[in-house]
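Take a look at the structures below.
Readers should treat all values here as calculations from the given coordinates under stated rules, not as data from a laboratory. Quantities reported herein were computed from a predicted structural model and do not represent experimental measurements. Cβ atoms are built from the backbone, for glycine too; each structure is taken alone.
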Structure P
Amino acid sequence: MTQPTIAFIGGGNMASAIIGGLLKSGQPPERLIVVEPYEPQRVKLQADFGLTALAAADASLGGAELLMWAVKPQLFAEAAAPCAPYVAQALQLSVMAGIRSDTLVRATGAARVVRAMPNTPALIGQGIAGLYARPEVTPADKALVEQVLAPTGQTLWVARETDLDAVTALSGSGPAYFFYFVEAMMDSAVELGLSAEQGRQLALATCAGAAALAQQSSESPATLRERVTSKGGTTYAALSSMQADGVAQAIQRAVKAAQQRARELGDEFGA
């Protein structure tokens, strides 16, 4: 099967992760184009992947069947203007936070737009991306998006664009919550007399193992938690302390704050 020509507007970490995955899965580098104004990054992309890296948009974008937007939201309007004459025919895939699909349609003239909210574990092929497609997007378009994102991890389609704000709050920002929790566990390990490296190894292995167990188990996380918790034991003492401190409620408030900020970013950049 002929591989599609894919153009990336922006060549940062997320774009690089997707490009690397595509090349490993058999995508020819000559069918990849990147527009990256920052010269050191452009040189790195060419050296690492052997693809065409442009300093500015040109007519070569007209051959792209899929155009991926991977610039910072505040740079989108500036980046879109020189691309617009060439890209209206392409399927648009955005990994930008805060840029709604209506804004992409107005800026590019394209009707077929998919928004994706990936997360940083995509850099090692362990991410998950929430996806929303406008009505004009075909089943074949959706299949192409899934093919492009497959090397980065899992995908999950949502029915409403507003659902992406919740996806952002849960999985987009979620890795930072996990890292924050691990930091606290590591600090506790040092306070308890272990070395920082011992704390790191114990915390990361415990979290990774617990996540793997939860994924493979048919039981709910609540049931798995209860199986570890004997009344009057060490786990019971720790969880009782967390409940007294309102940890669950604090996490819920934090996720809602992230969702609200995602909505505000959409209002800010959607003009």
Structure Q
Amino acid sequence: MNGRVLIVAGSDSGGGAGIQADIKAVTAMNGFAATAITALTAQNTEGVHGVVGIEPAFIAQQIEVVLTDIGADALKTGMLHSAEVIEVVAAAIARHAAGAPLVVDPVMVAKGGHRLLLTEAEAALRDTLLPMAALVTPNLPEAEVLVGFPVRVEADMKRAAERLAILGAGAVLMKGGHLEGDRVVDLLFHEGRFDRFEDARIPSRSTHGTGCTLASAIAAGLAQRMTLRDAVARARDYVRRAIETAPGYGRGHGPLNHAVTVR
């Protein structure tokens, strides 16, 4: 086991997304996952039924005690539901892990449509956390909120990625799962250039937690000193295999098979 990843995110009681998916993904990548839980959700494959936020000072304490003892080779943030939480998390990371790469998954809306980020927190995410990110991994609806214009086609994705880089992100992975058509295109913008990933769309309702899983798998790769492109490629392969072999649980958007191995 190699590569320590501290994950700062919310819990998913259904086990398919959030902290639960993060831990499973990092473990599948042969990394070590530590956590700072930001919120508890009552959640299943049909949606989010309740959210209880954790006291910001306690979130900061979780981060501090992990980083000052176990340490981290990379960090990943997920659900940060308020501006106060974002400010506290950013300050704790800057104080205790300034040199470690940070993957920011700008979680805003759950698969079932439940809004997970308060409107006033959007500016804090964009202005405070984004400039700290080695990589930000928005889907198209999240990108639209961050950049303030529609992101509907591949040309929009490129423009949005460039805009997020201007706002301070070290690199941007634009996830194209919301594009129309039977092909899925993801764009990685880093070092002033684009790497394009394209695959056939997998017809499946078992897609709950794909964003959390992908970002955490990438963070594990960075913790293991992989190049950003290689970490993204391995994580995408892992997520695709996890969708293809999903167990089919639940009546809604079901979980992935996080235990799948990547060749």
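With Cα extents along the principal axes in Å, for residues 7-78 alone coming out at 33, 25, 18, pick the structure among P, Q it was computed from. Attributed to the structure labelled P. Please state which of the structures P, Q yields 3.3 when distance in nm of label points 7 Å out along Cα→Cβ at positions 143 and 247 is computed from it. Comparing all candidates, it corresponds to Q.
Ranked on mean count of other Cβ atoms within 10 Å over residues 63-70, which label among P, Q comes first with the largest value? Walk me through the intermediate numbers first.
Numbers: P: 22.4; Q: 15.5.
Going through P, Q one by one, mean count of other Cβ atoms within 10 Å over residues 63-70 is largest in P.
Given 4, 18, 28, 24, 16, 8, 1 as the derived value for P(r) over Cα pairs in 5 Å bins from 0, in percent, for residues 87-158 alone, which of the supplied structures P, Q does it correspond to? Answer for the origin of the read-out: P. Comparing Rg/Rh (Cα atoms, Kirkwood Rh), for residues 95-214 alone across structures P, Q, the highest figure comes from P. So mean count of other Cβ atoms within 10 Å over residues 23-30, computed for just one structure, reads 13.2; which one of P, Q is that? Computed on structure P.
For structures P, Q, calculate relative contact order in percent (Cα under 8 Å, 6 or more apart) and state which one comes out highest. Please list the in-between numbers first.
Working: P: 16; Q: 20.
Looking at the calculated values, the largest one is Q.
Match the computed value -0.51, -0.92 of log10 I(q)/I(0) by the Debye sum over Cα atoms at q = 0.09, 0.13 Å⁻¹ to one of the structures P, Q, and report its label. Derived from P, not from the others. Which of P, Q yields -11000 for helix-only ellipticity at 222 nm (-39500 (n - 2.57) for each DSSP H run of 4 or more, over all residues; to 500), as computed? The correct label is Q.
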